[in-house]
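Structures given as structure tokens follow.
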Structure P
Amino acid sequence: MTAQARPYRSVLYIPGSKERALEKAKTLPVDAIIFDLEDAVAIEEKVNARTLLAETLAAGGFGPRAKIVRVNGLDSEWGRDDVLAFVGAEIDAILIPKVGSAADVQAVAELIPDVPLWAMMETPIGMINAHQIAAHPRMAGFVMGTNDLGKELKCRFRADRLPMLTSLQLCLLAARAEGIVAVDGVYNAFKDDDGLQAECDQGRDMGFDGKTLIHPAQVAIANAAFAPTEAEIDLARRQIAAFEEAEKAGLGVAVVDGKIVENLHIVTAKETLAKAAAIAVLEGGE
């Protein structure tokens, strides 16, 4: 499965220091796992977590799930060794924390070749420099760090996320301009299904590819929210069929359900069907 076709509906954080959690992750119906060596690992466990994670990933068993390693920042005593520990490893990306500029990406790129790099977008300067970060040739994905961002902005956390919408949209604009993945931030109240559903729906409506999660109980809601619905799949098929018939008749537009269908709608329809097919492949490989 190519990086572009791969779904990222559910992206679950797993502490790199927790052996039981690492093993359980092999059985969860998630699209991707962020193996965390940064915030989720206590200072005294940093080195042991790095060793455990490297050994666990080398042993395999994670199936089709995308494997993303969040390292400590290069400004810490662990960051450089974190990155070097995964040179040549079978992983899908290195996730760099608190990226503020393309220079932060380049510093990691120089340590590890041939591995896609992702950026945690969680600081005001990161928001301002979102496009230059997205445009780095090794950059492949953005993850919104809404907890840290909220702290830095000194904003109130609201259900509608109004204080963060500018930041979220700036990162989406940059990601879409450069054709990279964009994953929404976490929802902290992991027992609040209704709140999670609302935030997933908002993120999906905005255009995010999926949502980062902090608990396995959140996976099913995210998977459903960021997958094409049966109605969307049916509409996409009918739009493509109608447009093909219109083209045969020498017309440039078709009409489906009383609405004009142009070529731009067909691009979206094909993307919908491609995403549905990629999800089916992923789930079939569990």
Structure Q
Amino acid sequence: MNSSPLATPISIAAYPKEFADKLAAKPLSFQRAFLGSLLPNYVKSGNLEKYYQKLTDFNFLMAKIQHPEFGVQALIDDFNLVDDSEAVTHPETAKSLNLIQSVLWMSADIWEQDKTQLPGQLLGRLLHFNIQAIQAMLEVAKHWKAAPWLRPLTPCLTPPRRGLLRTLKGHSNSVNAVAVTSDGKRVLSGSGDTTIKVWDLTTGKELFTLKGHSNSVNAVAVTSDGKRAISGSSDNTIKAWDLTTGKEDFTLYGHSDWVNAVAVTADAKWAISGSFDNTLKVWDLTTG
């Protein structure tokens, strides 16, 4: 589509083979500045064409994933620098970026273990999409030779937007409640095993476990700033947790039966709990 800045084919020559070597030869301060500030600067200056092109630049994606100070999550965040209104102006470009970002989500746990899997995952999941920007990126990926890898010749992996992204395992009993932080990076789960687990939603890794309840955790809520969690349990209590340290702040007593539901106000000052004792209670999270 002519309205898209990526509607014209991109030649392999536009992505020099020695890109990674040249970047690696630069001082760490230069690498950090280049990979960390390049895309935000493009957006701030209104140079969206270069922003779009970098996000379909295989060598840029590989460099950012492999850099120890960035990785997959930082790259996923790069795709959110421009809001959804751009999809109206550049629909084909928006579709390309959404597909690539979806693959990053689907394969994040794989890349956490082996960064060299990037070309194989992109090819295996995107080969059948007949979009010029996607195909140009995959053409570059085919020629990546920095390490041995298996090159899919057909779209043999689950494509974006279909099927399960990942499974989080660790609880030893039923999962009764989940809550997600406002930035979408962490998820909390409450379980019949009496614990709450905090997970990295990008990689699927368990960050830590909150222990303190003596019975099943039935409800979990998280404050808007992502710093505190509130849990309700069959031990008739509500607990407040510090998500920075993973430690319990305090316990709220007052219900005479199981606590089944909890909610937190937007300003994080109040918690509301619902119980089998037929009451709702409102709690001051500053004083407890």
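Tabulated values for the structure
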{"read-out": "Given 1.5 for distance in nm of label points 7 Å out along Cα→Cβ at positions 62 and 94, calculated: source structure among P, Q", "value": "P"}
{"read-out": "Label whose coordinates, when Rg/Rh (Cα atoms, Kirkwood Rh), for residues 118-205 alone is calculated, return 0.97 (choices P, Q)", "value": "P"}
{"read-out": "Among P, Q, which structure scores highest (criterion: relative contact order in percent (Cα under 8 Å, 6 or more apart))", "value": "P"}
{"read-out": "helix-only ellipticity at 222 nm (-39500 (n - 2.57) for each DSSP H run of 4 or more, over all residues; to 500) derived as -9500 - corresponding label from P, Q", "value": "Q"}
{"read-out": "When Cα Rg over 2.2 N^0.38 Å is computed for each of P, Q, the largest belongs to", "value": "Q"}
{"read-out": "Parent structure of the calculated result 3.3, given that distance in nm of label points 7 Å out along Cα→Cβ at positions 30 and 142 is the read-out and P, Q the choices", "value": "Q"}
{"read-out": "Computed -0.35, -0.42, -0.91, -1.04 for log10 I(q)/I(0) by the Debye sum over Cα atoms at q = 0.09, 0.10, 0.18, 0.21 Å⁻¹, for residues 158-261 alone - originating structure among P, Q", "value": "P"}
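Throughout, read-outs are computed from the coordinates displayed, never taken from laboratory work. As the structure is a computational prediction, the values presented were derived from the model and not from experiment. Cβ atoms are built from the backbone, for glycine too; each structure is taken alone.
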